[in-house]
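Next up, some structures in structure tokens.
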Structure P
Amino acid sequence: MWYDSGVMTTAKLPQEGRLGQMLIQQGLISAEDLEDALRVQQADDARPLGEILVAQGAVTPSQLREILRTQLQDARLGQILVRRGTLAEADLERALEVQAVEAGLLGETLVRLGVATADEVSWALAQQRQEKRLGAFLIKRRLITSEDLDRAMVTLGNHPESHLADILVQQGSLTPEQVDENLSFQTQESRLGTILVTQGIVTKDQLEDALVRQAVTGQLLGEILVGSGICSLEQLGRALQAQLVDGARDPEAP
């Protein structure tokens, strides 16, 4: 459900019961603010808690949007593990409840509770970063809006077996051809980064930082790495040549 205030919310998000706790932990509302909003919600249980808090002036639309986006991202991390079959839905729910109270990172909570290993969480975080980079890159290229992305993430929350690109197509935000083009570009950039790491020119952390920056700026990966002084034009040229050679060896490579 979408409102004119620009606040993203749904009538019955599974995470809504944790929303108040997260807002309190972030210092955005007081316990009294939450109690007042809950009293209003008791009289109209179809009205989302976030909408009530905004109407009461306890939190701004932008603050609520950011918290809800964080909730969706955390839930998505767990859902990726559930989809892979390494995490039970009941364990995810328990971890989200603990996280809402302690305000820690969901991945750390999953490991501490013993329901997922550090390696499993790292793998899921990598998958999640790919989704987030794709969404940010599509926004930067003005192919979708932030509202399109938020709507797709809500759908992902209800359909963890789905993929972000597929949902963006289904909701009419992108065409299949646009998805193929952008996924192909991302794959090429990822291959270039892998080559640079393998050659010892760039560290994994430097590559990850550059990919995050790329999602924000829309620049080419090579431009970012050279502009940051991480690698030289000559080193980039050799890596691009190696990428062409790899592509020639693998006819199915983008």
Structure Q
Amino acid sequence: MAVTPRQLVEWKQQHRAIVALTAWDYLLAGVLDQSGVDLILVGDSLAMVALGYETTLPVTLDEMLHHAKAVRRAVEQALLVFDLPFLSYQESPQQALHSAGRALKEAGMQAVKLEGGYPAIVDTIAHLVEAGIPVMGHVGLTPQSVHQLGYRQQGRSTAAAEKIVQAALDLEQAGAFSLVLEHIPADLALTITQKLTIPTIGIGAGPHCDGQVLVTADLLGLSEKQPPFAKSYLNLRDLITQAVQSYGAEVRSQQFPST
């Protein structure tokens, strides 16, 4: 059976770790789904790994929807979560509802993710949940705030940590079904995970979260640059380069095709 938001909450209670990765096209999404990934995030990180932007900020809602539709066509089991891109939800709860509604209606997504835990975002999440749209929150390092926060670890001071804890509690109260914790100290992630009844999904937040997510390009060794908390499980960039070079050499030497 396909994974649901409610199931993630049950898995937290059962201490069953949640496996999440990102996808941006049909081919990759199909491989992830068939490999048993629980949650596939159509993340705005595709701005960089698929579209060549320097940050996540330039990617548009229409561009995200284009990729999400391709991912949807490949996935049968994993929960599909859509990252609302910069300026597709910050203006008002009504704008957020329209953007999130398009993700579910046009692209077949099952939930959306919003960054931030300040009061306006909490109100927006409550508005979406009231309309029947499952929402994943995201606190700590929020890449859409790169010009304000940079890419440094968040929550290192007592005051900053307390602010993130409160944001997490507020997002749960607003109805979020899960929460991404990005690039915060492991002890802070543990505190939040213990305080919440909804699951936490960590990325650069240590081993104590209820699940983990990585950008799949980092996992596969495709990224030219990756954050220090990512892990590559193979170097696919080098393997592809070697394969292409071998093909080129055989074509130029007329070894391929052989007949």
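Per-structure values
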quantity: If helix-only ellipticity at 222 nm (-39500 (n - 2.57) for each DSSP H run of 4 or more, over all residues; to 500) is computed and equals -22500, the structure in P, Q; calculated: P
quantity: Origin of the derived value 4.6 (distance in nm of label points 7 Å out along Cα→Cβ at positions 158 and 206; candidates P, Q); calculated: P
quantity: Structure with the greatest value (metric Cα Rg over 2.2 N^0.38 Å, set P, Q); calculated: P
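Computed from the coordinates by the stated procedures, all read-outs in this text should not be read as laboratory data. None of the values given here were measured: they were computed from a predicted structure. Cβ atoms are built from the backbone, for glycine too; each structure is taken alone.
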